[in-house]
Every structure is written in structure tokens, then in C-alpha cells.
1. 1, 2: which one has semi-axes √(5λ) of the Cα gyration tensor in Å, as calculated, at 32, 23, 19?
2. Computing distance in nm of label points 7 Å out along Cα→Cβ at positions 24 and 272 for each of 1, 2, which one ends up highest?
3. Please state which of the structures 1, 2 yields 3, 17, 27, 25, 18, 8, 2, 0 when P(r) over Cα pairs in 5 Å bins from 0, in percent, for residues 32-103 alone is computed from it.
4. Out of 1, 2, which structure matches -6500 when helix-only ellipticity at 222 nm (-39500 (n - 2.57) for each DSSP H run of 4 or more, over all residues; to 500) is calculated?
5. Which of 1, 2 yields 4, 11, 16, 24, 18, 12, 8, 5, 1, 0 for P(r) over Cα pairs in 5 Å bins from 0, in percent, for residues 96-151 alone, as computed?
6. Who wins on relative contact order in percent (Cα under 8 Å, 6 or more apart) among 1, 2, i.e. which is largest?
7. Who wins on distance in nm of label points 7 Å out along Cα→Cβ at positions 40 and 208 among 1, 2, i.e. which is largest?
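Quick note: the coordinates plus some simple rules give every number you see, no bench work behind them. Keep in mind it's a predicted model, so treat the numbers as computed, not measured. Cβ atoms are built from the backbone, for glycine too; each structure is taken alone.
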Structure 1
Amino acid sequence: MSAGPGPRNMITDVAGLRVGNAQDTALRSGVTVLCADQPFCTGVHVMGGAPGTRETEALAPDRLVQEVDALVLSGGSAFGLDAASGVMEGLRAMGRGFAVGGLRVPIVPAAILFDLANGGAKDWAHNPYAELGRNALNGAAPDFALGSAGAGYGATTARLKGGLGSASWVLDCGICLGALVAVNPVGCVTMGQGPHFWAAPFEQDAEFGALGMGRAEGVPLTKLAREATTIAIVATDAALDQAQLTRIAVAAHDGIARAIVPSHTLFDGDLVFAVSTGTKPVAGAALLDIGHAAATCLTRAIARGVYLADSHTGDLLPSWQSLYAR
């Protein structure tokens, strides 16, 4: 695999991609949007037992629509799926979307995580997620916040705050990979009661503390059922079709399993979208490296999301920084 992280160490090291975040501090929830100037080819794979999704069926390789206009990661459980409606409205105003019947229909698949029990104000009169989605789209840029931001704003793990993470990798051949993830699992991202990350063997340049490996201990499964899910996007500039991207999404799930213990449980809705901007040709043998790099980026992104989360008044769980920062 070789080479190393891109200049930002974010998914936006894949040229042309932009990410926007929007969050509501009282709600303790938020939305993250991935978009680009042009539609992009996308695949998806779900391994969790409790997914919440929108338009993922359209991403199968045998479906009519081969490209999408944006992807949405959102808090809010099923309410959060409405974030995609706000993104659709914003894209339609830009003249974006699939041409049909003289109209433009933006294609915006989405996935959600459960953060309804994190102490935020959830007694809204009108669903707030459509507005959050549109705000996230409007703020999309190559540089964006990690940690307590966007879809990761209200996220939690078994014993620490979760968050939004990202990482990238450039292969020797010049192909770039990136990952973006909202970390909200039933399981733990750290080992036992200490600060060490399960992802430690894959860390680059002290991106989540350079603590090395700790001692594996029992995992405190303290989160209640139906209060979880890790949702992610991996991206590349390699020219891949939907069938190939679906396989990359499958491979990327290894990255979740390396960083979260346990993962893919009955109570998680773990899902990975895989995206190609299609700007670089790829030989068949490179698919192995691309899948491995996507998984490794996702492992690192998960640890970074938890590592970079910060503390807010009223948090039900501590942040990694509040316990272990030196």
C-alpha cells in the first residue's frame, strides 16, 4: 500500500469533494453532507442489525440511477432522514439532479444514527433536520470540523463521547482514498477503562494521541439497545463502477471492526457508502489496495472522531480529551 496521508488527512483530499456540517447545540444533534460539483458514482453496504436509510436501494449495481448528487449522515434516528429533504431542496435550487420529465430530481441517499437519548431538547414542534441538512449543504467546503460537529455532534460510544472523524491515504500509484464517519456505536473505541484506541496499530503521525497499544479488557456495554450506529463514507478518485464500489464498501467494514469492539451488532445500524469521483484510471490489481486503504482510513477516522470530540455542559458521557489529554 505504501505512501501516506494526504495534506488535510480528510476525505476531501479526494479532489472535488466537499463536506458541510450543521448542528444544533440545544438539540444536541447535527447533520453532515458530502457533495461535489458533479454527480458521483456510489455503492453501499449495510452490516448492522438496525439500519435507518433513505434511497440506498437505488445504489445497487443493477438500478437505473448510477450517480448521486450528495450523501447525508445525520443524527436524529428516523427523524434525521428528513435532512435529505433539505439537501434536495438546496440542490434543486442549484439546478442539480437527475433529469426526468423536464424536471431535475436530486438523488440524495442518507443514513442516520440514534442520538435521541443524549440529553438534548427533542420536544420540537417541527422536525428540524431538513433545515440542518440545507445548512450543512450550504456550508460544504474542502475544510470542515471534526469531533463534536455535524452528525457526530451528539454521538456517544459505550463509555465516551463519539464524534465525526475523517482520514485519508494516497497510494504509491497516486490514487487517493478518504473516509468520513459519525461514530455512535454500542461498543467501545478504546480498550477497557484506559485511553488506548483499538485503532492504534493503524495510527499515522500521532493523529489520535500516539499512545500505542494498551491492554485489552472487558468491554462495558452500557448503552441501551436502539441507541447506536456507526455510519460512514469512503471515497476515492479511482474510476470505479457501482459493482466495484459495493465491494469497496464491504471491505471498508473491516475498518469498523478494527476500531470498535464489538461492532456490527444487532443494535447497530452500521453502514458504509463508497464513492468514486472517477478521475483516475485503475488496474484490476489495484482494487485490493484500494479496499485495504479504505478500511484502514476508516479505522483511523473512527479513532480521530472520538479523540477530537470536546466536552459541553450537560454531557451524559465524558469526552476522551476531558479524561486523558495531556
Structure 2
Amino acid sequence: MKTIRWGMVGCGNVTEVKSGPCFYKARHSELRAVTNRTRAKAEDYAQRHSVAIVYENIDEMLADPDIDAVYIATPPDAHKDYAIQCALAKKPCYIEKPMALNYAECLDMIQAFKSTDTKAFVAYYRRRQPRFLKVKTLLDSGAIGDVRFAHITYYRPVSEGEKQGYWHVQPKISGGGIFMDIAVHQLDALDFLIGKISDAKGFFSNQGGYYEPEDILNCCFTFENGVQASGDWCFTAGVREDLIEIVGSLGKITFDCFGTKPILLQVGDTTKTFEPEVFEHVHMGLVQSIIDELNGQDICPSTLESAARTAWVCDRILGKV
């Protein structure tokens, strides 16, 4: 199979352990070049990760015929423009989540890649992590019978970075607040595990006053297949909780989205636990599926279309559509 030679745009924290090493550790993959808004940061990253080339900008990268695909690892405000540049250059790309600032931008990106017949993917990497694949296997096998409803619970204290206004709480950069950074993973996971969400309604406010966007949200939503769900998020609580419950006609499955606690399967009075493999680099399974798809050996489960569905749900919860 062909070695896919990657260029990476952005050298932020996510690329240090979670994603960046995947591109030089995955099979048939090479991280050939990086670029960053601050060249010195790109040079430092390249030196530490043994990357051969540092480009001044994405234009230089896209002009290189030896770059086969591009990983866009910038904040969301740059995703649309950079992705469309990749589409016009006919370079497949892997885009950090959330896909864009809003659902309308997602539609523009989808159209750009369709018009040039170029592949693109979004970093909802839980779709290829062993723990979420295990939950899906349990659901698909009927372990809890017919799925009736699901609930997301997530709360934690405010961080010092959030108090200081780092980019995740600046809507012009991130598309919203912490909800757009955290909840998108949970909502995409339910899209993967249960199916397409057909409607959603949210209630939200800012209780803590640490930053501009909402810091507490409650929502209810329904799936095309009739399953119901709800969610509660608070980003200024005094304690922490991370839990997803999926309840069926025979039992329930509980698991966390961001941790590694055992998956619990409860049917009647019996509870079973499962502890699937945990990847050192959390993007690895999805990145490998992208590389394999580009080589005609697999189909990546995180597409522009699936990511746009999550963007639509977020916009719906926040009253934007």
C-alpha cells in the first residue's frame, strides 16, 4: 500500500500526544511537513517530532506535490477556509473537531469537497476507539433489548484558563463556549451508537460569569428511530461527573466519554464490566482508518456529513437554527 505523506496545519496541544504522533506511527503514514501561525512553534514541533519540512503557510504546503493529505489542527475559526483550500487543491484532509463554527459553514465545506471529488474527515475519533466500539457491539447484539432512551451527564469546575478567557470560551474563535468543545464528542458518540438525531431543544444560561458564552445547558432530543434522550452540562460545578447512560427494554449500559472507567452492562440483577484497550494516542484508530480508506482498504466512519449532523444538533440546542 502507498505511504500517505501528511502535512499538518497548527501545532497546538492536541497535536503533542493525542493526534500528531499518529501520523508517523500509523501504518503506511508519514508526517512530512508542518506549518503554524508562529513559525518558531512549527520549527520547535518539527525538531521534537522529527518532521522534515516546515512551511511558512498552508499555501506552500498545498503547492508541494509530495504532500498527499493535510491535517487541519487549528481552532475552529480557520477550519472552513483551510478546508476549502485543501478541497480546491484536491488534497484529502482530516479536520479537527468541531468541524466548523456552525452548521452553515459545514454545508459550505461539504459542497467544496463534493465539487472537487475529494475526501475529507473530521476528528470524532471515538468512532474507532475500542471502548465505544464495545458499546456499539453490545447495543447491536441486543444486550439491553430495544433502546428506549439515553442521558448525558457532564459537570466540572471552571478552569483557570477559562477564567482568563482562552480561545475555547471566545465564540468568534471556537463557535461557542465549552459546550462546543466537550458536548460535540458526546453528541457525535450517540449519533454513532444510536443513530441520527432528528430534533433537539436546549435551555442555557451563564451562571458563573467567568466568560461570555453559556456555562450551563439542559437539552432534550429525539432520534429518527424513536429513541429519546436528554443531557445536562455544567462547567462551573464544584465536583466532577462524566456519564452516559443508554437504557433499553432489558437493561442499561453506562460508561464515561472522556475517562477510562469500565463499561457497565446491567441486565436484571446481573452486572458485567468491560475494560477495552486504551490507545496511547487517542486519534490512532480513526487516523488509521483514514489512511486505509485513502488506500482503498477501509471506510472511515467519521465523515463531513456525520460531523455536520452534530453541528446541526449543537446549533439547534443553542437556538441558532
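1. On the way: 1: 28, 24, 16; 2: 32, 23, 19.
Working through the options, I get structure 2.
2. Numbers: 1: 3.2; 2: 4.2.
Once distance in nm of label points 7 Å out along Cα→Cβ at positions 24 and 272 is tallied for 1, 2, the winner is 2.
3. Details: 1: 3, 14, 23, 27, 20, 10, 3, 1; 2: 3, 17, 27, 25, 18, 8, 2, 0.
Working through the options, I get structure 2.
4. This value belongs to structure 1.
5. Details: 1: 4, 11, 16, 24, 18, 12, 8, 5, 1, 0; 2: 4, 15, 15, 15, 13, 13, 15, 8, 1.
This value belongs to structure 1.
6. Details: 1: 25; 2: 20.
If we compare relative contact order in percent (Cα under 8 Å, 6 or more apart) over 1, 2, the biggest value is for 1.
7. Going through 1, 2 one by one, distance in nm of label points 7 Å out along Cα→Cβ at positions 40 and 208 peaks for structure 2.
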